[in-house]
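Before anything else, here is the set of structures, which you'll find just below.
Just so it is clear, none of the values below were taken in a lab; they were calculated from the coordinates. Note that this is a predicted model, so its numbers are computed, not measured. Cβ atoms are built from the backbone, for glycine too; each structure is taken alone.
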Structure 1
Amino acid sequence: MNLESKLAPALLKIISELYSVDVNPAQIQLQKTRKDFKGDITLVVFPFLKISKKGPEETGAEIAEKLMESIDLVTAYNTVKGFLNFEIADSYWLEQLKGINAQENYGLDLSESKIQMVEYSSPNTNKPLHLGHLRNNFLGHSVSLILGVNGYEMVKTQIINDRGIHICKSMLAWERFGEGETPESSGMKGDKLVGKYYVAFDKALKEELAVLSKEWAEGNFGNGDEKAIAEYQRLSEASAEKEDDKARKAIEGKIKELLNNQTQIMKDVKEMLLKWEAKESQVYALWEKMNGWVYKGFDVTYESMGVSFDKLYYESDTYITGKELVEKGLESGTFFKKDDGSVWIDLSDEGLDEKLVLRADGTAVYMTQDIGTAYQRFLDYPKLDGIVYTVGNEQDYHFKVLFLILKKLGFKWAANCYHLSYGMVDLPTGKMKSREGTVVDADDLINDVVQKAKDMTQERGHIEGMSEDEKTALYRMIGLGGLKYYLMKVDPKKRMLFNPEESVDLNGNTGPFIQYAHARISSLLRKAENISEVQTTIDIHESERELIKHLADYPELIQMAGKEYSPALIANYSYELVKLYNSFYQSVSIFKEEDAQKMNMRLVLSQNVGSVIKTAMGLLGIQVPERM
């Protein structure tokens, strides 16, 4: 029974008798005492001023005195304006510690009463994983772990975007410029090799675009499409007439897009996509070969990240299901076809706009495969309670539309689809751009932070007597732990700036700071001879009280993190726990304590802090060392 449930009935009875009125239980408002006030729990007095006909100070004193007469749980009180702050007996907090210590999986619900799916990673097979993918993977994997200790059976999944115009760009560039290069001949990971040709395509496109832009600006349209030429001339005239810079730039953007589609290389890549969808043997074989390179590269990176998946979906499969659902939607009137043969949905009644679900040439778009993937998942898992999509906030509109389309198609489970929208990761140098090859490669970054952790540990750590394998494992644990923690301590919804130097710092709100605390506690417990049950008759220090109070919040914190899909709550709880433990460690002695019961209690307290650090960091996908 928690503190609120112990105090609320007693307060209800006392206030009703004190003022001879029937008090509504909802009027008993209890909350944690603010840090700048002295106390453990606070009663809001304002609702009772009308019936007491007295000021808040006197009303608070009357209630508190009566409460202390009736129960021995409260030892002192103070009133600040309309807030009555109670100090709770040491015996209560020691009972809390005793209860915490008795639970094997404290704070965790491992019942698995429902099935939940979390999608994360979901990369394109035209480039290697980068810093943005790291935040995505760490968030999604952590959320799956958090939901798993909130009573769900978890299915960790991804949709691999292995088809589409972007994939064909790498394929076409390799055909034209690759000269048969392979991962083996180049010594490059397969995903990096394919990414190299995605950048090469963009370079070739820009070169063609520069030539075409000059020619069309001079009126030399060559064999250009008549409709495109007419639209180009219309837009050019509109741009010249615009005085507003913003409006003119918007039109210039449309002109660039139009010209992009008129370049020969873009026409060729669209033709390749049509051949792929028709499963033309040569194109399909190239696609299978290059995707095979990428998958091998991804597997190495995922293992390095420490993330895994239970079920893989491929866009090359699910887009077919999506197209079938679009055809059914056309028959039912959910979708409509335009004169050019493209298929759309009109969402203007919902405050949105028209959305393309199938191109005029019959090829699928992202929305097509997402419709098919969602449908397939609920077919594969009939008891599935819901899906959490871990995707960046630049796709907020896409998922709003997707969930609305699924609802209009008649799928009731659409209400249980949730977009875990997270902010982008910026660098001190600015935004990353895949096409220009200015991304921070995931493998390189992981290796970099592990090296930084090695340098830091060798300089400041206590690793004497460890084998080389143990040292290597420790460096990786610290480096990867620092990286994961840094990317997850920020609220998922917020955009963040990444600084690799800070991520492995031993001071401040960092993973290594928390890992070091666990190592210190492990060292302390190794020195302990016997740890027995806590006695509840001893006095406790203020630092011990605050530490127990924070431990007592852990189960509620786990539930909140699950409801809000927020690893950041667990990360920052862990940081506060370690700060409180450090304060306790500096305030009292453990092994020099003459009172055996107090020494034992401090060891039990340390043991449980260490246990919570381990489980909390484990929910972030972070290991904690026994030595550091």
Structure 2
Amino acid sequence: MIGVCYYPEQWPEQLWPEDLARMRALGISLVRIGEFAWSRLEPEPGRWDFGWLERVLDQCAAAGLQVVLGTPTATPPQWLVEAHPEILPVDRAGRTRGFGSRRHYDFASEVYLEECARAVSALAERFGQHPAVVGWQIDNEFGCHDTARSYSPAAREGFQAWLAERYGEVSNLNRAWGNSFWSQEYPRFSSVGLPNLTVTEANPAHWLDFYRYASQQVERFARRQLAILRRLSPGRWVTHNFMGMFTDFDHYAVARDLDLAAWDSYPLGFADLLPLPEEERRRWERSGHPDLVAFHHDLYRGVGQGRFLVMEQQPGPVNWAPHNPSPAPGVVRLWTMEALAHGAEAVCYFRWRQAPFAQEQMHSGLLRPDGSPDQGFSEVARVARELPAIRGAHRRRAPVALLFDYQADWVFRIQPQGVEQSYFELAFAFYCAARQLGLDLDILPPDGDLHGYSLVLIPSLPVFPQALARALAASGVAALIGPRSGSKTAEFQIPQGLPPGPLAELLPLRVLRAESLRPRAEVLRSGAQLARVTWREQVESELEPMDRFGDGWGALYRAGAAWYLPFSPDPAWLTTFLAERCAELGLPARPLGPALRTRRLGQLTFAFNYGAEPCAAPAPAGAHFLIGEPELGPYDLCAWE
């Protein structure tokens, strides 16, 4: 399906019938409503005004539109803040964050948790069985604007209780954290503060446990609402809209009990935030990076345990990135079809009408503020015409799995050991290398089911689960494992036998030391070129390195089907290396160039041209095209079987 985000509370009621009729005429069948409307739903404590929402839902039902109803808990109203100022979050610098925008609440606040339960219960009791409502969105973009972690008194008390439950005795905590260092030992759990206002860096184990605690508060918040919706609105699916390039909590854990995951896709904003050379930024400024949005489609399909949708799709310039260019003609259609090719069950555009007021007035919609169609409108109409050609195609398991771990990102952030070190960028480099070879990928958590995959990519797992090491050894699946894997215990200590810890069962080696470097080019003894090395590890092993750096340090180690890379690989080298491994494994792989990408959906193969120049689709002779032609124009796509 295709859908749209709609805010009837922001427009005169006489416009609603016209808007809904135009949506249906455009081919839209799904509408998200209500996720920011608390002050309109409950203008005063305990006084509910559901009439306007009931009228718009009735009109949606009459128009044949299905509704995703949002719980409005991302925007507590002013009267609630005045009554309970303790619900406001506190930033890392210890400053209370105020009312006047959104996400002004603390996940650790028991008061706010109860207020949300009250509001969601009232909403679900009234509309849980409404014929237009087919699904629910819990809250909106958990953690946005740096709100996943609050440093409030409530968070401190909750963290202390969490530590007491985790460690039992404070002596266990002191031992796990290594608190004999710098005389950091605590006499009791109630003495433990938050790690944000220390004189210099706080204990990394302190930070990691706080990250874990904060992530579980997000999980607790979501599950409280989910339980209410399950009870009062049976038969409707429930989701949450996650964000791109965001790792402040464990999305797998939050989504575990949801029916599917959703995410908000803003390709141009993301491309502007991605650390790329200026030439690359300009190349993708109107189409988005060819792999970044696809990475998130695959990630959130994994987060949603096989099911996902795009809740917000950029239809034009946005308002929040450092630079906000206009998408190239055809790109909105391309983004939509790529999401569907990755298995999205729906794509919803944000938003229907561009708002002429408040913070997002520079954020475009399918319509301009005066109701005239914007550029994305005609592209959505074309998508609606093309949808019947691909309905019925179902996703299959990809041949390659990539393991993505939120805790790994936290470890990199807490103790990067070098300003260029980024877990997300490392994982993305592995993903790009595979996708540039035309490979389809599934992204899984570290405890995901690896059965049936030909190749497993593990960009880095600092805390390497012993169960995963044993599963890889038992299965014999080909695995490419990146640097810093097995370098820390769960307590953020160096393993007793040195890194790679449990991974040594699979790859018999020891990492003696690691160094972070200013970005530099290196030439391996084999002649392979590395354009940008920022991390290296000195390895001791009975295994003979498959390649070496010029100074003799090993650059590649192999034991059976497993490979270890003790350095930060750049995408060009990684693409070549992966192509060689695919040839060994019999996986069809071919370089596609910088702008062309493919994706398979059942019997269909899609090709997407993210570039400004025409190119040919890599279709076999005799292919039957359901969408487009073998010759792709700029920002064009095709699909064949």
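A value of 16.8 was computed for mean count of other Cβ atoms within 10 Å over residues 449-456; which of 1, 2 is the source structure? Walk me through the numbers before you get to the answer.
Working: 1: 19.2; 2: 16.8.
It traces back to 2.
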* Who wins on distance in nm of label points 7 Å out along Cα→Cβ at positions 409 and 529 among 1, 2, i.e. which is largest? -> 1
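Of structures 1, 2, which gives 5.5 when distance in nm of label points 7 Å out along Cα→Cβ at positions 289 and 521 is computed from the coordinates?
On the way: 1: 5.5; 2: 2.3.
This figure was derived from 1.
Taking 30.8, 97 as the value of Rg and Dmax of the Cα atoms in Å derived from one of the structures shown (1, 2), identify that structure. Could the numbers behind the result be given before it?
Details: 1: 30.8, 97; 2: 25.4, 77.
Source structure for this number: 1.
Please state which of the structures 1, 2 yields -19000 when helix-only ellipticity at 222 nm (-39500 (n - 2.57) for each DSSP H run of 4 or more, over all residues; to 500) is computed from it.
The value was obtained from structure 1.
Work out the source of 10 here, i.e. which of 1, 2 gives that when relative contact order in percent (Cα under 8 Å, 6 or more apart) is computed.
Working: 1: 15; 2: 10.
So the calculation was done on 2.
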* To do: Work out the source of 0.65 here, i.e. which of 1, 2 gives that when FRET efficiency 1/(1 + (r/R0)^6) of positions 489 and 601 (r between Cβ atoms, R0 = 35 Å, to 0.05) is computed.
  => 1
